[in-house]
1. If Cα Rg over 2.2 N^0.38 Å computes to 0.95, which of P, Q did it come from?
2. A value of 31.6 was computed for mean count of other Cβ atoms within 10 Å over residues 168-175; which of P, Q is the source structure?
3. State the single structure among P, Q that was used to calculate distance in nm of label points 7 Å out along Cα→Cβ at positions 144 and 288, giving 3.5.
4. Which structure, out of P, Q, was mean count of other Cβ atoms within 10 Å over residues 16-23 calculated from, if the result is 13.6?
5. On distance in nm of label points 7 Å out along Cα→Cβ at positions 24 and 320, which of the structures labelled P, Q is highest?
6. If you rank structures P, Q by relative contact order in percent (Cα under 8 Å, 6 or more apart), which sits at the top with the largest value?
7. Of the structures labelled P, Q, one was used to calculate distance in nm of label points 7 Å out along Cα→Cβ at positions 184 and 240, giving 4.1. Name it.
8. For helix-only ellipticity at 222 nm (-39500 (n - 2.57) for each DSSP H run of 4 or more, over all residues; to 500), the calculated result is -7000, so let me know which of P, Q that is.
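Read-outs: derived from the displayed coordinates by stated rules, not from any lab. Predicted model, so just to flag it, every value in this text is computed and none were measured. Cβ atoms are built from the backbone, for glycine too; each structure is taken alone.
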Structure P
Amino acid sequence: MRALLLTAFGTEPVLTDVPDPDCPPHGVVVRVEATGLCRSDWHGLMGHDPDVALPHVPGHEFAGVVAEVGADVRGWRVGQRVTAPFVNACGSCGPCRAGRQQVCARQTQPGFTRWGSFAELVVVDHAEVNLVALPAEVDAVTAAGLGCRVATAFRAVVEVGRVAAGEWVAVHGCGGVGLSAVLIARACGARVVAVDVVPAALALASRFGADAVVDASALGAGPDGVADGGPDGVAAAVRRAAAAAGGSDGVHLSLDALGSEATCHASIAGLLPAGRHVQVGLLPPALGLPRVPMHLVVGGELEVLGSHGMAARSYPGLLGLVASGRLDASALVNRRVTLAEAGPLLLGAGSAGAGATAGITVACP
């Protein structure tokens, strides 16, 4: 098969011929129709993830058609249209038995622990637990973004963040996850302040329903969210924006959808007392452990929460919103490229900032 192969960290993966994957007895092989470019892939390319071993094929957001079914798999057949969460759960460990497959103790991850979806074929382990059937109303390109960004945002906003209608939500970083969070929060009846350093990303956030936007670059912030006034300057701007739009001096729920010390701090600092911070953007130890403003957490009795993807069992709710038209996930896809074109884009994803690509780019083999 053709695939983007990474042979050295920090370099561009190259489109080449590699062996077809073997189908495990408990899994399936999916013929990839579309796969999304995600900043998490960039972390893998740069060697920030200890699970990535060279040579390696990245990619963890995909949709396609079942091409081969393992001998032990029941309930799935060749030809079905499917997607899968980026965490492939084992289905039998303690977290899985408790219904928390997204934090499976024995998880595998296409594009990280095994070769991923920037290829013509990809393996989904433990298919009976992890495969998700796609309704006819959801095409492969739209579904490719659901496996990580839209699904991650859905769980972060709805299940972990416990958003309620009428609440104010801040979203720090308007890339794929952040813009998805804006759409989902608005669909739930919340009001949103969106933060980014890229005008195109903020314009999309406004188009998707954000009540107010904060251009952190106007505060002197770079791609990591650091401003002249520090993260507290960004937090103050969020508070002012919410108040000016008819809200309180702060927000009830805030998401760091980028993943930097500055955006984490600003997200926490913009909360009202008893507010909830959800960390979604990755903060790899290889980049240094972030300092978290715990004095604000204690003084405001804040909740600091983590959100890591979404289990396959939660997809029907999300797919139902998409299929009904209440959540237009296709609006997030702003660019389609070939596998060959995806290589340099993946390498540049880390320096692009929170939203320089202003939406989701999808590669189609």
Structure Q
Amino acid sequence: MAEPAKEISIVVCPATVKHCRQSEASILPFDDGRLFLGYSDFYGGNWRDAGAARIMGMWSEDEGETWSAPFLIQDNIGKLNVMEASLLRLPSGRVLLSFMRKDAEGSGAKPGGLLHPMLRFSDDECRTWWEPVQITQGDAYWCSTNDRFLLLSTGRILLSVGESKAGCHVWLSDDDGATWRMSSENIHPPDGVRYAEPTVVELAGGTVAMFIRTDTGFIHVAHSRDGGDTWEMHNDWGPASTYSPCMVRRVPDSNDLLLIWNNHGIRSNLTAATSSDDGASWENYRILEEQESWPMARSHTYPSLAFLHGNAHMTYWETHPHPDAGRLFHLVYRRQPVSWFYERAERRAPVYDPAKNELSAKTIYDGEA
């Protein structure tokens, strides 16, 4: 029997004062064990979202054990930057690369700025790329983030996006990315609530679930039963979270979901959990990066997730203050066996057996008999 792959946790792209933010990545796995990594390189000494940035790449030939030197995938064609790679392989073998082209951060007549998802194709396993084309139509701040592609079992491609007027939605393609249209009925936040950077996953029965970044203290979840064309709110009581994006994928050869998110009121305690009932409940909480001090020495967010050969391959950023740059963002690569996410730590016996006893929330908090 083959030995299980060892766990890996490394800073694969360290930041410097000039290249101050190495962040928002996506990994494309190959059956032969190669991993192709695309990520945002803020190369101009300004780590903020309007800073100069481009898409860089790296290869691993050995499932994350070692990595190549970085190389350019997409130069900065935006008035401000390009950032936030998403990678997807089609059944034909063609690879899709999406990234965000930022032309305005937001001022004047367009307070939301100008941000467009762009698309490139590769027909030779990421060695060369077609010229970029724009996915969206109309000027707006079409805000997506890294690792947001989803290929449905029907062959439809979804790219999840948030926009102030359109709400949280998807751009969808039924012709392998040649043409795109926006979903017809979308999810809008309640008054006084902010939504952003949704991500989507196909559930076992074909329903598509959208997990939404909110400022309510919880992840909100919407459902689509027609492949992402129309959406309805499913619940607003998802796992507790700060205002940061999450990542959710189906575990290969399983109906389970794997969720990675900041299970905290701040961008700390990067946590993983599994669900065996389409997200109705979550268990097997495992901490990927814990809060180590206050004030926080570092924090972690913007996860990506891919699977290969029984392993989960993840990226996320690690950020900390810096006296010269103000802040540095390093890109972390993490490899864990999928089995790790199901391991339970030994705990004391519960006070009651929930399978046999009923104990209401009112009883717990009010102390009623």
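1. P
2. It traces back to P.
3. P
4. P
5. Once distance in nm of label points 7 Å out along Cα→Cβ at positions 24 and 320 is worked out for each structure, P has the highest.
6. P
7. Details: P: 3.1; Q: 4.1.
That value comes from structure Q.
8. Going label by label, the one that fits is P.
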